[in-house]
Structure 1
């Protein structure tokens, strides 16, 4: 296991259009350790989502160094990035991104079918253990439109953990939740961090998350403030 799950040095991302050049990230440096709660905060357009996309291997850097689990992910082709994400990184989105035609159980099982070559019995055991962990075992046969927003986020967290990732990236995970439910979700993620050693990296404006993290990075205009 590397000392850091993520290490960035002078990381830069530039987007080009026909007329202008947009420097989304301006030579930023940071580290993310194992079993940590880390958040990137800043106004809209500051570069938070760009940063998560780079760490999550959804986009490629322009220059600088980016190591994820000691791998230089910028050298991966599309197939390699997809495989690396599937095996090592989980994602939680503010709008949940559950598949509406699949049950709660099937939504959580889906990444295992796509990534892991394991038996149906093993998949079922994994899914049920995660359903128990997030308190949703009794809702396993319901469709996404039959459960509440907080329950959907619990399912999304379970789905993000199916492949036992070392790193989970969460983009505004509590934005669509009421105050009490948001705190329950935050405590659930903290319990998972402590139990499984998973690192959670947030992009958020929510002070409820900001006040709970171990490390906070503030991004403004593509730069990390000291």
Structure 2
């Protein structure tokens, strides 16, 4: 049951992440994603079999301390943005903001579950599942938010950094995006401690969330 709940929360989180990109792109003047039906919470148009199912399930089953996944990137055309630079930055950050908002909502949900459903062995199976979903919601959305801030193309953080680099360097930097997934996988398996440093804010905010939950219950 635990991996099912984990994958379900991950899928919901990456779907909201991509919908936020699509929604913000429309606000900036680009309706490419909207025309392709990507402003929807229906997970089917967003799912990537490898990134949404196989990779996260494989990582979970191998017992790794790091879990991530992805959905199909939302197609956008920055040339349609009313303000190319700041429109691209806002669209890139929209998914991260959405994940942080979900982490906050999951914290509130966890507090309510523990307050009215009890904790530990006093929980029934349904309440135990709900509390697990809430805690996964906090963790997964914090990981997605700060992971996507890493400035390795094509992650969202790279789109922000791109606009503050000298033009020739920025173009070479964006070209590295074709190797981005390989770079990330290489870091993950060859230098796993690097992600512990990069995702340190996740540990800090998980502690903050835990303290908030304890205050409310």
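Remarks
- Test item: distance in nm of label points 7 Å out along Cα→Cβ at positions 127 and 151 calculated as 4.8, pick one of 1, 2: 2
- Structures 1, 2 were compared on mean count of other Cβ atoms within 10 Å over residues 15-22, and the highest value belongs to 2.
- Which of 1, 2 yields 1.43 [Cα Rg over 2.2 N^0.38 Å, for residues 31-94 alone, calculated]: 2
- Which entry (1, 2) yields the derived value 14.8 for mean count of other Cβ atoms within 10 Å over residues 39-46: 2
- Taking distance in nm of label points 7 Å out along Cα→Cβ at positions 23 and 143 as the criterion, the highest value among 1, 2 goes to 1.
- Mean count of other Cβ atoms within 10 Å over residues 47-54 - structure with the largest value, from 1, 2: 1
- Distance in nm of label points 7 Å out along Cα→Cβ at positions 87 and 199 - structure with the largest value, from 1, 2: 2
- When helix-only ellipticity at 222 nm (-39500 (n - 2.57) for each DSSP H run of 4 or more, over all residues; to 500) is computed for each of 1, 2, the one that comes out at -10500 is 1.
- For 21 (relative contact order in percent (Cα under 8 Å, 6 or more apart), calculated) the corresponding structure among 1, 2: 2
Just so you know, all these numbers are worked out from the coordinates, no wet-lab data involved. Computed from a predicted model, the values in this text were never measured in an experiment. Cβ atoms are built from the backbone, for glycine too; each structure is taken alone.
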